[in-house]
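J.: Structures incoming, each one as structure tokens.
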Structure 1
Amino acid sequence: MNSENNFFNFENDFDKLGNKYDKNKLKISFNRVAFIFFTFILVLIIFSLKAFYLTGKKLPQKDSIGSNTEIRSNILDRNNIILAKTIITRNIGINPNLVINKKKLLLNLKILFPDKNYNDIEKKLNGKKFFYFAEELNPENYEKLMMLGDKSLIPEPRITRFYPQKNLFSHIIGQIDNDNNGISGIEKSFDLNLKDSNQDLKLTVDMNLQYLIREELIKFNKIFKTIGSSAILMNSKNGEILSLISLPDYDLNRRQLLEDKNLINRATKGVYELGSVFKTFTYAAGLSNGSIQPDTEFKNLEKKIYCSKFIIGEYDEKIPSNLTAEQILIRSGNIGSVRIAQKVGLESFQKFLNDLGLLNTLDFDIEEIGTPLKINWGKCKLATSAYGHGVTTTPIQLAKGYSIISNGGYDIKPTLILDKKKREIRYQKIISEEVSKKINLALRKIVTTKEGTASFANINGYEIGGKTGTAQKSNAGGYSNMKINTFASIFPTSDPKYVLVVMLDEPKPNKDYIYEYKDGSGLKIKGTQFNTAGWTAVEVAGKIIEKIGPILATKY
């Protein structure tokens, strides 16, 4: 190449203008260029290493669902309403290393989610570790966060078990853990079925009935200031449970350790002395083995008797001394019930209670089931058990017992699983149909006659019968002043199809509550000093049947 075409002519050391070129200046300029180039390369390497570090960090991947790939089947009520469903939700995490403007990000997050603890979030933002900002976001909130366009917000898909009814079926359905395993209720008992089957699991419960009954229980928990309550509505012909509620309950969507003992499933797990509701079984045992008839007379009944060093007395001294067997049940006589049990005999009475399934652990669809306390049988235990003292069971077993004695005498198996094949099974016959009819007639009179203890349940059109039970709660070494009030009802008594058990845990009298008699008189009473089942549990049951009766009449 000709030197004239070069900007610098190194051979002649002159530029084109004829000026002599300074070699020292040229050397300095070259060194500067080399330094700048080296610096640029160094910065590029540093940023490349930083980018490699960031991309190499183990962060949740956008398209990764994680290890929990099993999709649990839906749980439905008997009308195909979804009670539990598996859905894909999104968690949003924040990688502090990718945050460009922390103040701006915090401001935007506060606008979208004002209820979070931003002192804690700000501390995490100033760190370097990835953290979760929000979990199980619904599509709307997820979209809001993604619209911020901040690269530090990392979405993570997750399989989530969603319970649309929240608290409504908490004690039935139960919970799963973070590894998608059932840990209580139906979710645990049918864990493998729900994981391995593509078929929905249909329950016997009715969401509408469950809702109405729960609302009444909540209302009366406030009126009578209970610490809890339960209600069971069962088809007495086949054992299908249409509603099962225990209060307090909890939101299944908020997974939590149930450390509060007051959250026990009172309907199935709670074991209680239930008082005079057992007198119906005493009466049924006497009829069943032929020891008594409804019109069998018991004369000169004492007001109190002794069993060893203990006194057994009447709850109401106005109870006559001469009563028939049926009148003893209607008036809820303690001494008369003892006399009936003594006629039945210890072995026969014990066997009858066992045949009804009252004294052993019930084989049920969920594991949260209580075991009645073991009884050391003897003459005194026979006497006290006759009127429901010193003998325990669970409300679900009480419902089973009342189903058997009212449905014509057939054993039933309480169930939460809808199975049309099992619906038609006829199990062992415990008592005769004739005996069952006599029992139902007496239970109806408890509601309809002035001598009975359950007149507030006499709802027109439903032929309700039932028995009240008021019992002191046992504690270490004796009994407290706190009570368990129960009403076990059947309807319609002409052909019983339903059993409703209502149990109130530690109710208190309400001096301002207005009671209204159902006999057409229009008579109302404000408040009462009596804290018995006839003034609490019966009132609740009556209000419940008023609400659910039209549904039962039209659907079942």
Structure 2
Amino acid sequence: MGTMKHLLLTLILCPAMLVGQAPHEHHKHEAPGETEAIKENPPPPGFGKIDHEIVIETMRGQMRYDLERFMVGAGSRVKLILLNKDDMPHNLVLCKPAAGDIRMEVSKKAWALGGEAMAKHYVPDHPAILFHTTLVPPRSSQSFYFKAPSKTGSYPYVCTLPGHAFYMKGTMTVGTIPKTATGKPLGLSEISFAIYEGAWDRLPDFSKIEPKQKGKLGNAPISPGVAKLDKDFGIVFEGILAVANKGRYSFELASSDGSRLEVKKQNVIDNDGRHGHKARTGGINLEPGDHPFRLLYFKRGGNPSLTLRWRGPGVSTAWLSKPPSGKSGPSMPIAPEVEGEAVMYRNFISGAGTRGIGVGYPEGVNIAFDANQVRLAVLWQGAFMDGGRHWSGRGQGFQGPAGYAKLSFPEGQPLALLDSPDETWPQAKNGRSEGYRFLGYERDKQRRPTFMYQFSGVKVRDFPKGAVDLTPYLVREFSLEGKAKDGKLHYLAAAGQKIVQREDLYVVDDKYTVSFPDLKETKVELRDSAGRKELLIPLQLDGKMSFVQRYRWQYE
């Protein structure tokens, strides 16, 4: 698989073609951390008035769309924008309803394209595909237009790059959009927004501040993402709330930090002040018709969140904002203080013991290191960890990963001295690797730790780091210092029930692969021992040596 530089070049050279549309110029390389602004392009000739404008963002390092469900009217005209804020390319393929998991069926056909995959943007020929984007490079966007099907139902969408379909998916519901007597859609419409910059502890008087930007959402879901800022900003949303029936309407407003909902110039919910994501409720009696609303929000520091839902006469509980992604309930997600840096969490971690050291990398790869056994214990993708268990209440128990695609590695020390090829690999005793001394860790400028330990006179520097091209993966750099020339020193590179060699890769339990680009002249030993397969690397050490091991998820 090529480097990201070559990948971006390939994507730029493949024009973004959609049926009935000219190529979009959304594929320029951006500086790290920046996302190209959405460029407006006209709809195809004769398309007509746009009924719905939907913006779907990719969540950086989490292999997810931020909008996993949305609704459009049957036969309506839709403009969909895929805003790729991630460090890898993505697409969006919209499918017809079908029996079984049509998203996975289409994705597996995309993975089987082989050398044609990039040229076809990982979009195979399949009768279930209705519409699709091309591959959207990192930090860029693409918009496309389509007419929604006239048949109501659930239409699944998915990213068809290798492995993405397991987590990166959603559903477009086609139905009848209820309207009020005035002809406006039920709920919010004619939404405009104004964005302000500043560091506040409470909602300011925005009327006395000059906005940095203004824009319109129409009837698209409210989201703090319109600010394109991570911290120290405010937004005022204004528009129409249309209701069809007389009665009391209830709202739930949740945010981090402060927010306030006003309807008919009445304060319905006050959720002001600096705080974590917190929900408050309120209600108001309304007559049928159109009512002005305002939603005010500010964020001090990072990780903005803002959600709003309602219910009332003729309205089941429904979102007026983009719904929250992931599991509901109280949480304390652990995130880096600075974008692009690694984040660490030391505590009782499931699978990594009582001296677990969790590390989340900005590429969407995470590890848990077991300091008692000086081993890589767990590897996963997506969200890092939730500190709710240990940062609230009594803090008991072990905290597990918050993401997905978890790989748990067997217990045991990484290095051993074997007197014979048949000697059983040493097992941990009382939860610890004997003969080892853990020396702590050092962190680089990106806050990524290098773990240091010592065994039988050999000093080891173990530096894991995240990487990404079409999919995220882990690179582990080892530096050893000492002497071990007798051929007894071995490194346990992998262990499982099944290990199969495929050229320069080793597939472990059909779940992941390992490779060693720096050890092409070293004979890797694959053996059966103690009821499992083991992949051993003999190390001839006289002074200093280094090598790299790569871990990639296996998708078939």
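Read-outs throughout are calculated quantities, based only on the coordinates presented, and are distinct from any laboratory measurement. Source: prediction; values computed, not measured. Cβ atoms are built from the backbone, for glycine too; each structure is taken alone.
J.: For which of the structures 1, 2 does the calculation of helix-only ellipticity at 222 nm (-39500 (n - 2.57) for each DSSP H run of 4 or more, over all residues; to 500) return -1000?
T.: 2
J.: For distance in nm of label points 7 Å out along Cα→Cβ at positions 384 and 408, find whichever of 1, 2 sits highest and give me its label.
T.: Once distance in nm of label points 7 Å out along Cα→Cβ at positions 384 and 408 is tallied for 1, 2, the winner is 1.
J.: For Rg/Rh (Cα atoms, Kirkwood Rh), which of the structures 1, 2 scores highest?
T.: Once Rg/Rh (Cα atoms, Kirkwood Rh) is worked out for each structure, 1 has the highest.
J.: Taking relative contact order in percent (Cα under 8 Å, 6 or more apart) as the quantity of interest, name the structure among 1, 2 where it is greatest.
T.: Between 1, 2, the highest calculated value is found for 1.
J.: From which structure (1, 2) was FRET efficiency 1/(1 + (r/R0)^6) of positions 136 and 464 (r between Cβ atoms, R0 = 41 Å, to 0.05) calculated, if the value obtained is 0.40?
T.: Of the options listed, only 1 reproduces it.
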